[in-house]
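These are the structures, in structure tokens.
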Structure P
Amino acid sequence: MSSQDAPPPVEEPFPLSTLRHSVSHLMASAVEKLYPDVQFGFGPAIEHGFYYDFLLPESLEAKDLKRIEKEMRKIAKRSAELVCTEYTREEARARLEAKGQSFKVEAVNDLPEGEKITFYSHDEWEDLCEGPHIDRLDRDYVFKLQTVAGAYWRGSEDNPMLQRIYGTAFWNKEDLDQHLAWLEKVKESDHRRLGAELDLFSIHAEAGAGFVFWHPRLGAVRREMEKFWWEEHTKRGYEAVYTPVVAREDLFAVSGHLENYDELMYAAMDIDGIPYRVKPMNCPGHVLIYANRGHSYRELPIRMAELGGCYRYERSGQVHGMMRVRGFTLDDAHIFCRPDQLPDEIAGVIELVKHMVTTFGFEFTAYLATRPEEKAIGSPEVWDAAMAALKAGAEKADIALELDAGGGAFYGPKIDFKMRDALGREWQTSTIQCDFNLPERFDIHYTDSDGEKKRPIMVHRAIYGSLERFTGVLIEHFGGRFPFWLAPIQVAIIPIREEHGDYARECAAALQAEGIRVDCMDAPSHMNKKIKLARKEKVPFLLIAGEREVADKTVTVSQRDVEEQTSAKFEDFVARAKALAASRSLEL
């Protein structure tokens, strides 16, 4: 059952997030009972539960979670009330130092002057915390500790590695059971598991973490994604460009990436005594193409599109399959336009996003991301103008915008699209970013109708985001059961006996000539074993060829997820397969 099918979890007198935060405290107190030398990190509520970080003298295993759960229940019964006490900074620091809680002392020292400092206590255990919490721990609720993972203190590899216990809590067992069933679905759909099972991609220690090797089967999926992407962009007046992966460091200083993105850029390499960088994104290269010659107002808008390889540093603990990588293909495009063209251009990109995302079966929510508090370039007036243009474009495209305060890029506000997959999870992929700053920093212009030089406005936009991440999401969205047009192998042909192999190979060649991806399973092996293998590989159609099929020029068609087999003229099946591939339908 997906989270979209399940009813929303019950909210009792306190929100779920408050319950989960309180249970994280209950867990921490139980850990201290069992491991008195523990040092505490942080323990917040998160989207589907909570976690708490601990520095412990021994490594925890899954079996230890049962002991901790048992101790939690004991504590909740005997000392249920949660009490909040306010302290001065000096009092708070002294209490924590007396207990040897160095991480918490550091947290107190980092609090802004004048900020209220509170501790929450139960069962003679207390924790620095701003709350909120439920009133009593003996209320009716259920919880489960789930996994143990490593986490650096405050996310920095320069800090100690802590042990993070994840758990979840609900107000009733029915909601917990539904959530655990949903987690099983998530586990079954994990793109890393399916990637190995279906021979889609691999990541190799010899090449380094975060670099994806696309195998032929997933390469076929990617080719279909790229074909779709280029078709839709060509229809809308985008022109293909290609830019180098490496450029002089000075280029990224002008663009502002060196100043605002340096921690994600790979270290400089020396070429002829000049520092160069691997590009983290494509926009500076597209600006250089635009600036290579003069432009008239009549030429605008100019729309450049590139499937460009980019590289960004991700910490080892954050690299995750195809979802968080260090090398990726950004489906980038940039529009250079006049101010009067901007709302129409933004509306056009929104319509493109809607068309492409829904073709893959996703619903989405659009968020307007505003100026970040730190690392923002450009004046407030420029940001206000960009915000107004994004809102006007969204209104023109008739989509509602949720607010993402402070979520903008360093060079401008943006609209982010978060897709909901078949399991109800949100993924941020598509984005539209309105930029008045890079044209200024690179001093680019066009000649207007009055003969004066004017600044163009630059729109950054991506539909897939990156091909790696979007494809990882697709694998999980479909659970490896790709629709026909995307399926790595669209048709498997299985001869019943060896003497039917020539006909099977003839059918496979005819389908391949029509652009259909075929696996002719004619190797010596039992037919039932081949059928089992093709079904395991989630192939949409199996064609069985035996004596009758050879004589009648037919095939027996076994469709994925359909028990009943049908007989069809081979030429009719070819026509059906071609039409299905061209339609990009989600149905077989």
Structure Q
Amino acid sequence: MIRNTLMRAAIASALAASAGSAFAYLPTSNVDADKVIYWGGASASTQSAQDAIIDFVCDAGAGPINVMSRSGNWAVACNSTAAKTPALGAGRVMVIKRDGGGSGIAVGPLQQGTQLNFMLVSTGAGGTCLGADVAKQSSNGTAYFERSCTAGSFAHAPDIGTSDIEPSMFTGANAPVLNTSDGPGVPANGTPFPFDPNGAAFAKTATLGDLVFNTPVTTELYKALQAAQFAANSPCYPSAGNAAYSANVQVNQDDPATAVNEAISAPRGDTEQCMPSLSRAEIASIFTGQIKNWEEFKVLNPATNTSIDLRTAANNAGLVLPPLRGTATPVQVCRRVAGSGTQAQFNAEHLGVNCASGVVAPKGASTLTLPFVAENSSATNVEQCLDDFNLGATNNSGKNAALLKRWAIGIRSTEASSSPSVNSPFWNFGYRFIKIDGVAPTIENVHRGDYWNFATQNLQAAPTANADTLAVFDIIANNAFTVAGLKNLNNDCKHGFGRGCWLGTPKAAGASPEVFDVDLFAAAPVNNFTRAPNGKPLNTCQPAVRSEFSTHFIGAPAPVFP
């Protein structure tokens, strides 16, 4: 009897210890979870991807959620439960995401089972993730703790991947160029790794949301373009003496019929009314190297039929100018690397790469010939590149060792919030989004067909994906980009010019509302337009057309501002 009692006590103690361990899961290595999923691909949507795991895979009621992060890498470690994720079941889960290499990592290497280097996750003695915990919340309000990690890698083949556009586009100029430092499965430095149209089929694929892209410029170039495009007596003119330019104003006034608060305070110079613009042709000319110096942009005075160049316009406004190279102001491009989905969607939508033969590809990395081009491996690196060249005081991107100040242009998705009133890391970078052909990159303008630069995200599972991988795949595909999921993803995506970020890909009749208003994202943030009409496969080369699932379309023009 005594022996049985002691045995029962020992078993109870062991179970309690086991339960306690499962309740508070903090990984000590890459292999100590019950279910480990390796995720590679698109960096533009990395915050959305992380929120999807925190909100829909993890059960906060089963223990703390921990995020370990290093630039271009993160891991979410938590407990799942059968109540929240029946297909995944209960257990310790760790999802490890690699952004480096962008979307290209999510196609060829995913399809072919290539081992890549992911972040080493270790919180034990002497581990790599020993930074102090910082309490945070996801866009859905789920609490988690984040800590920073130092260098260290762990080789594994990716299980799932996200690409900004369809996998078949990642060939030719869009094929990722990998090095042996990317992983032990990479055959040789500089080897392109394209998607193989005749290779193994993915276990599953899904289209996700439509993400809005743009070509942001350094803050000082943003002001120079404003100086060229607005009159000196305009509230949008960026001179130091123009108090109206820097005054905070309320934008995105919310619809009083809803409880959603869209209104934010932003400097007038950052509002849609004051955004400067470049044309699609001008942007294509910059990225292909046809425009090499900013003086090639002329500002016409129609009253006198005379012109000045962009530098002179900026000087007239009293702006601090970048140094000349010889007699001109060189163009600096902060683009993405080959294999990046951000770069691939730009190549297709702006230049027609992989859409037709004979088109001019974007200029590659160059520090000696104009325009100067820096290739960056992630969205964060592009932000750092723009920030480094904006004031010429930092080299966080590694692309500005000489600490040069230049007017620069880049490529980025708009889920970066450039409003100082929003708690967002993106406000700390020295860049601003611009209009293209006079239209701001907002989901409202995409919804009504005025802004065309959006890309439909894709999710792929490796051909050899196991049941746990497919369960996580389904959770993401079925939850993260539903109306509720999109609303949550867009919560922190407020700009002075409006709301960027996500629209749902139209997949069901009546999903898209007739008219976009400021609170659309809360009710039905679904696109009116698609590049996969009438059940056809997604084709980024297809001009966006009205979806057959749209209930109605009001062709109102974009606002025209003085």
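Observations, loosely collected:
- Which of P, Q yields 23 [percent of Cα pairs over 41 Å apart, calculated]: Q
- Here the criterion is relative contact order in percent (Cα under 8 Å, 6 or more apart), and among P, Q the highest value is seen for Q.
- Here distance in nm of label points 7 Å out along Cα→Cβ at positions 347 and 443 was derived from just one of the structures P, Q, and that gives 2.9; the source is Q.
- Test item: helix-only ellipticity at 222 nm (-39500 (n - 2.57) for each DSSP H run of 4 or more, over all residues; to 500) calculated as -11000, pick one of P, Q: P
Read-outs: derived from the displayed coordinates by stated rules, not from any lab. Please read these numbers as outputs of a predicted model, since none were measured by experiment. Cβ atoms are built from the backbone, for glycine too; each structure is taken alone.
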